[in-house]
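J.: What follows is a group of structures, each given as structure tokens.
Where a number appears in this text, it was derived from the coordinates with a stated rule and is not lab data. Treat the numbers as computed from the prediction; the structure is a model and nothing was measured. Cβ atoms are built from the backbone, for glycine too; each structure is taken alone.
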Structure P
Amino acid sequence: MTAAFVLGINLFIAGIFAVAFAVVAAISRSAHGAKWISLGYATGMATILFEYLLPTQTNPVPVGIAVFLTYLLAMTFCVVGVARHYGFDPRWPVIAGIWIVTIFTIPLTFSIPYASPHRVMLYQSPYFAMQLLILLALIESGRRLKLDLLLAGVMATAALIYASRPLIAWQLGQASLAQDYMATDYAAISQSLGAGTLVAQALVMLLVMMRDTTAEMIVRSETDPLSSVLNRRGFEFHAEAALEQGDAVLVVADLDYFKQINDNFGHAAGDGVIAHFAAIMRDAAPDDAIVGRIGGEEFAVLLPDAMLSDGRLYAETVRGRFATKQLPILGVNQRFTASFGVAQRTASDSLADLSRRADEALYRAKAGGRNLVRVELSELRAANEVA
């Protein structure tokens, strides 16, 4: 298999992945780096086309420099893409430093005899540095899922390949002229290794993006867009899973006189009150709490590993903050209130059982004048008997 044939395969593969990542960028909001990686593979295609031109050149230096720099540019785009996807700064000062050193060493690199391993070492050094930057972004992300670890392994392997090319060139020998590169065993092996890493990196990165896109879709399907907390479906799914782990307290809440808010100030004002109340509930809740909007103006919070007193304290905290906060809605300064019911899970409780008892406490808070917190009576009696 000749280097020219492998190069043609690389051109085809790079085109496929350029399109694939462009499609991912178009359909997924979470794939922040896909457009950069698409641009990287598209730029890599230009590198391959320059390599095809190289054997036809009387003076190979200009086209050789074009090959050298376009490939480095392709890698730069991929560094930015991986960093963007994982939510990290691409380390622009380091990237700029690599480019500055590379450009200033071009005269030295291209003045060394073509067959020299020292030239290969200088040629591969910026590629190795860029590959390390990608690996560093993966390590710093802190993600340790299987696909992330696999991607890190692939990137580390690619870095080792760049580092080993001077040794491969020394063992196999190089052409004496750049125009004869395609006919060498080194070119065939180098391009074959490049094809393997090209496919491996792209496939694993696509799998990572598909995984993260799927996770984003699940989150969006479980999240109430107005309040930014879980919707009823999401709350029930996560709450049922949490109840399997042990004790928990359920707090349910209902905004008082919500219909009057809509009637007096309009539905936009009502939406603002809902969003404000949800933010208070979320901010007051512990990290492991499950917060959801389960109806129009109805909310629920499950507190894992909590006692009845914890639930009551949480509900009183939210009630007090909401009732004392003067909320300007459409130019009208107004205070609003909410009522709360609290129930603690017993060993035999399902989520439906726990919700029913918390609702009973909520109804008593409403009947008692609103802007109140009430606990489920049987639990209060049990607590008194123990006392």
Structure Q
Amino acid sequence: MKRSTLVIALLALVIVAIAAVWLVRKPSGTPAEQAAAAKAKDAKDDAPGPKPALTVTVAKPEATELTVTLAANGNVAAWQEAVVGSESNGLRLAEVRVNVGDVVKKGQVLAVFSPETVQADIAQSRASLAEARATAADAAGNAARARTLQATGALSQQQINQYQTTEQTAKARVEAAEAVLAAQQVRGRNTQVLAPDDGVISARTATVGSVVAAGTELFRLIRQGRLEWRAEVTSAELARIAVGTPAFVVSASGAQVRGKVRSIAPTVDPQTRAALVYVDLPTVLQNTGVKAGMFARGDFDLGRSSAPTVPQASIVPRDGFNNVFVLQPDNRVSQIKVQIGRRLNDRIEITSALPEGAQVVVQGAGFLNDGDLVRVVAATPPAAAPAPAPAAAQPAKPAASASVAK
């Protein structure tokens, strides 16, 4: 009885297990419902994750050698300006031979005064000199005869002294007449106004027919045509500049020239706390577009230094700040404000700190927002220049020609 009861219990347990398995595997609902459930399950399995907002390229900051410059402003002026005036008084200006902008050499005649009055004075001085010399000769003869009679006692000592005094007075009058003649000859040479140095005429007030007084300005001359840029540099930056430092000057007209520091002012203006730095520029004869009196800005080249740079396309200006987008490990971007510095071609210096090993977005940075998911692709290399077309094959020589060549 016990054995039969145990067999029946085992059979009942097996039957219950088979029924449970059949109930679990049996599909529930109608066939349409079963098909919809299967399709929803497949769609759920195939559903993708969040889509990237943009396809971008990234690049790491690179150390680039950049020039260190110091910006300044100032005026362009003549190195030295000579004033050419009249040394004669009361003469009429008969001829003006140069005008503004003319290049002149030292000793060149710039203007000529009417010489008639001076020539008449020279002739009068020569006649006075001849008369003085004749009087001096007569006085010298009388004095000589008086000295021969001194031993005989025919003349008194007073008379002899009188003849000697007359002789000396006549000689002095000759010297005075010679000095007057020399002065008149100088006036004659001064009828021609000469250039004191090589240079360029920058101003002219001489007018033909005018009668000018001595010392009246007739011309202004830029000596040797040399120009200089007088840059104003603050006292804090003055120590960074030395004589011989190269400078790059841009005038208000857009003309660009290179110069070199010639000297630095020994004093600082107590009002502006700035000192003048004198930079030699190309001469006006080279016609560089820079003229005396212009305002110009420029940069002093202080050397070179290495600094981290990023492509210009990665800098995104927003809300008055410069930003870059840094790629995160989960392919999302983080917006970071940066400070920029010098530029070299298409690269910009980053003066603020970036995370170590940061990769900044280059292409597509301007269309991103903080936290966007992106897809990174390799940067497209620049297109290579097309290869030259191969030379056309030469046609084969005909057999007859080949045989002739042989």
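J.: Out of P, Q, choose the structure whose coordinates give distance in nm of label points 7 Å out along Cα→Cβ at positions 106 and 362 equal to 6.0 when calculated. If you can, show how the numbers build up before the last one.
T.: Working: P: 6.8; Q: 6.0.
Considering all the candidates, the number was obtained from Q.
J.: Upon calculation of mean count of other Cβ atoms within 10 Å over residues 202-209 from the atomic coordinates, which of the structures P, Q produces 14.6?
T.: On the way: P: 19.9; Q: 14.6.
Comparing all candidates, it corresponds to Q.
J.: Hey, another quick one. Out of P, Q, which structure matches 31.0, 99 when Rg and Dmax of the Cα atoms in Å is calculated? Intermediate results must be reported in sequence, preceding the final value.
T.: On the way: P: 31.0, 99; Q: 51.8, 210.
Of the options listed, only P reproduces it.
J.: Given -9500 as the derived value for helix-only ellipticity at 222 nm (-39500 (n - 2.57) for each DSSP H run of 4 or more, over all residues; to 500), which of the supplied structures P, Q does it correspond to?
T.: Of the structures listed, the value fits Q.
J.: Here relative contact order in percent (Cα under 8 Å, 6 or more apart) was calculated and came to 24; which of the structures P, Q was it taken from?
T.: Working: P: 13; Q: 24.
Only one of P, Q returns 24 for relative contact order in percent (Cα under 8 Å, 6 or more apart), namely Q.
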